[in-house]
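Structures follow.
Where a number appears in this text, it was derived from the coordinates with a stated rule and is not lab data. In this text the structure is predicted, and so the values were computed from the model without any measurement.
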Structure P
Amino acid sequence: MILELDDLKREFRMGSEVVRALKGVSFEVNAGEFVTIMGSSGSGKTTLLNILGCLDKPTSGKYLLDGVDIGLLSRNELASLRNQKIGFVFQSYNLLARTSARENVELPLLYNSSISSKERRKKAIEALEAVKLGDRLNHLPNQLSGGQQQRVAIARALVNEPVMILADEATGNLDSRTSYEIMSLMQELNQQHGKTIVFVTHEPDIAAFSNRTVTLKDGKVVRDSKNENIRSAKEMLAGLPVTEDY
């Protein structure tokens, strides 16, 4: 079991009012699952994402990440767990502009003093090759397309060999073709490499590429269902009209 959530609640004080963002969320994610978390704005999706990513703690309830109860950890321990166990992929890529693809991918490894600079370089190159960017190692972000920048971000998420990839609207800034390319890569990482992926999205057509969808509404899980007809992003890509490669 990679994730175990039991009756998670998260409350925020706004002046004299208490906002209940999560109202008792419970679900589990097994190793090797590809799960999407869906919900409209205000559903509690972002609050849940912050807790899953060890950026925040629940007010009550339990969250175990790879067997570790995050509620018991200090801020430093949370940061360390986050760096070791989670690979983040964001909607806006979050790449350093004046830094090459390889150097961007090396960043999470800088916090690990047991890895030499030579080993760091080797791991970064392997991660970029895994996302089919082995020929773009020294390119800066502005020399890459949006889809290629997101691939660099995915390579950066993979480089620490985390137990989970946590993606936040990772196709939100991309056109249909590039979205399918990224989802094809996610499916490949999941199906061929056994990566556990938790993908937050508000788009039902993106959720259809995963094995299972957890739907939030008003801070509660209203649906948790296996996807019977998992779409193949590779097939969807093949069905699109051919355009110039970029």
Structure Q
Amino acid sequence: MTDTSTPRVALVTGASRGIGRAIAIALATPAAQGGGGRHVVLASRSEGPLSELKAEIEAAGGAASVCAVDVGDAAALAGAVESTAAEHGRLDILVNNAGITRDNLVLRMTDEEFDEVIRVNLKSAFVAIRAAARPMMKNKFGRVVNIASTSGVVGNAGQANYAAAKAGLIGLTKTIARELGGKGVTANVIAPGFIATDMTTNLPQTVAESVKAMQAVRKTGQPEDIAAAVRYVQSDEAGFLTGQTICVDGGMTMC
């Protein structure tokens, strides 16, 4: 069993910006300040932004370390997960957040556009989970949190690759929940709706307004809204929650 007197260790992919950054901050913030109180391993391709985030977290009293890795490189990603577990003697929480878009209509989408999104958004999660499963099972505690999208729940025109990857992530999560549940490991999906990130800020105003009109709360979500959901799902208190898809979308899909 893991020594519970030390902070649990969380690995967050795509942590350098947007939703991943908000998740990392929420998990690293000391519990006394309403955060997760975790040691967060910040993973992304760009080491510079990660180092800046690490400094910000530590200045606020949290603990973090940097792991520069391309999640699209399966061998490198598996190695990063394994080395994290070895270095800290544990890996308690895995948040698969990294993702890309290569939007196009089906008739125009290339094999390369489809394959790249599947590789980065779906296969990387499988690779990371496979590497994390053994240390989690050994310590009889684990929280796998996969960041999907409402596109994977209801589909979205122009996103056949992205929607397929996110829908696949939901199926993968349910399978992991069944396979690892008896070992103290849970697996859940957070499916964001329309969130203010780099992916959405460049949308035409008319599109943004039409999306907001579809939501019960009539406003754009923030990365912190997703981070708040992740903070609960990865918590010690959420041990009876597994195999679920939680849509944080302002009521857009009511899933």
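Tabulated values for the structure
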quantity: Relative contact order in percent (Cα under 8 Å, 6 or more apart) - structure with the largest value, from P, Q; calculated: P
quantity: Parent structure of the calculated result 51, 37, 36, given that Cα extents along the principal axes in Å is the read-out and P, Q the choices; calculated: Q
quantity: Identity of the structure behind -13500 (criterion: helix-only ellipticity at 222 nm (-39500 (n - 2.57) for each DSSP H run of 4 or more, over all residues; to 500), calculated), options P, Q; calculated: Q
